[in-house]
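Next up: the structures, one after another.
No lab work stands behind these numbers, since they all come straight from the coordinates. Remember, predicted model here, so these are calculated numbers, not experimental data. Cβ atoms are built from the backbone, for glycine too; each structure is taken alone.
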Structure P
Amino acid sequence: MATQLQPGLTLTETIELEHLLLAETPAEPPAVDARDIGKAFGDRRVLDGVDLSLRAGEFVAILGRSGTGKSTLLRILGGLDPVFTGTADVPDRRAFVFQEPRLLPWKRIVDNVRLGQRGAAGKAHARAALDEVGLGDFHHAWPKTLSGGEAQRVALARALVRQPELLLLDEPFGALDALTRIKMHVLLQELCLRHSPAVLLVTHDVDEAILLADRVVVLDRGRITLDVNVALATPRLRADHAFGELRSQLLAALGIDEIAEGARA
């Protein structure tokens with residue numbers, strides 16, 4: 001934006017005034033501010049002093065081996081596990097999407113989406129959400145008639161109809177085939193751009209984390225061992241050198257031998 005001269009001030013004085021005003025502008029508080037989060041199951045410490053913050057509209061992916069506390073942290077931030085140590089300042093409007101769609105088989109699709117949303121307005125919002133995820137013709141379908149990808153689209157619609165400030169995703173695409181997963185990645189990116197929630201994604205897929213997230217966090221033995229910005233040009237391509245470098249860095253942080261990992265692929 002071009003600098004506009006202020007009455008009675010030179011250009012230099014105007015620029016100095018703008019810089020002073022910017023410096024005095026308070027920083028926007030984070031959408032999520034978790035401090036010293038701890039959680040134990042009996043003698044096993046699952047989370048041990050985790051600090052994590054997200055800005056409004058920021059997309060953060062959490063990577064980690066099984067049993068490192070990823071889903072436990074997500075459940076704490078989502079209010080599903082109230083027993084923990086530390087503090088978690090999170091928005092009131094939160095929504096979850098799990099690996100399984102968890103649709104109620106005795107309710108039609110539109111009624112699954114509008115759970116807790118009563119009246120004609122609730123139904124209208126649910127129908128609009130289904131339109132957004134490309135299921136405008138499935139309002140009155142039954143869950144058993146849907147493919148895995150379609151069912152997960154319904155789960156996304158059910159989450160977004162609540163207009164969450166924080167969207168929590170626990171491996172939502174882990175059970176989908178490769179082609180369907182790619183389509184879901186594109187859909188999720190479009191929905192996040194449109195609704196701008198803070199997003200926290202748990203995944204085991206390093207490439208998925210790089211493709212979707214603004215930041216990637218590695219959790220190991222209950223602690224964050226790496227927190228890196230994904231400063232890659234869009235669209236993000238696996239063939240790009242920078243993509244490969246970040247992938248190698250994340251695999252190393254996960255303790256994975258990249259040569260062995262490539263041989264298994």
Structure Q
Amino acid sequence: MKTRFVLINTSHAGNVGAAARALKTMGFDDLVLVEPRWANVLRREETIQRASGALDVLQNARIVATLDEALDGMSHLCATAMTPRDFGPPTRSPREHFAQLVAPRAADAAVESGVAFLFGSERFGMANEDVYRCHVALSIPTNPGFGSLNLGAAIQVIAYEWRMALGGFGAPAAVAPAPDREVADAAQERELADAVQVAGMLAHWERALVDIGFLDPDAPKKLMPRLNQLFNRAQLGAEEIHILRGVAKAMIETAQAKR
């Protein structure tokens with residue numbers, strides 16, 4: 001199953017190495033860094049030392065300028081945020097959410113298209129706008145009196161829980177009951193939109209809503225995060241994205257004609 005770990009604005013080189021080590025121990029190798037503090041972070045001595053031999057993960061890691069680039073091809077986005085956001089995605093523990101993702105009737109194209117785990121900077125965590133675009137906010141259950149986790153440790157916990165949900169490395173997992181034929185056929189025929197397509201559609205809708213006077217750009221409140229969550233819950237397909245962008249285009253053209 002396609003899995004990607006995305007580190008946003010990482011400031012400590014050692015944490016990048018620790019992330020590579022955490023991924024390799026759990027059998028993952030897709031690591032993407034969004035605007036890390038150090039442009040050469042993948043080659044820094046501290047990074048290599050903390051990787052403890054996971055050099056192949058570092059060699060395959062990518063550094064990109066935007067979160068959109070990091071999420072290309074991913075359809076299910078998991079934020080890591082200890083504090084729930086107003087109007088944000090539902091907050092769940094990793095084990096609870098992963099059990100839902102791999103349940104026989106849920107393991108469809110939404111997951112097969114790619115699952116991404118997003119981690120914010122060590123100091124500030126994830127920005128609200130980045131959390132809003134995710135389908136879930138994962139909160140690791142910790143001691144209520146001391147919930148502080150190092151970034152590398154948090155990545156290790158998430159990677160372990162996801163690997164265990166996928167069956168672990170022991171004996172082959174029992175074959176899950178096949179879903180109903182109609183459900184399986186529908187999953188195969190429906191190509192789900194990835195995160196970049198959803199973000200592009202939302203930007204198009206924002207322009208359209210401003211043009212028709214429904215959205216005040218000077219006082220947007222939480223309209224767009226709410227719509228983001230609405231569309232995430234709908235698990236839009238590529239064809240549905242096309243339809244919604246067509247609606248947005250028609251709204252803009254109608255508004256321009258009236259003016």
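From which structure (P, Q) was helix-only ellipticity at 222 nm (-39500 (n - 2.57) for each DSSP H run of 4 or more, over all residues; to 500) calculated, if the value obtained is -11500?
P
Looking just at distance in nm of label points 7 Å out along Cα→Cβ at positions 117 and 149, which of the labels P, Q belongs to the structure with the highest value?
Greatest value across P, Q: structure P.
One of P, Q was used to compute distance in nm of label points 7 Å out along Cα→Cβ at positions 77 and 213, and the answer was 0.9. Which one was it? Please report the intermediate quantities before stating the final value.
Numbers: P: 0.9; Q: 3.2.
Label of the originating structure: P.
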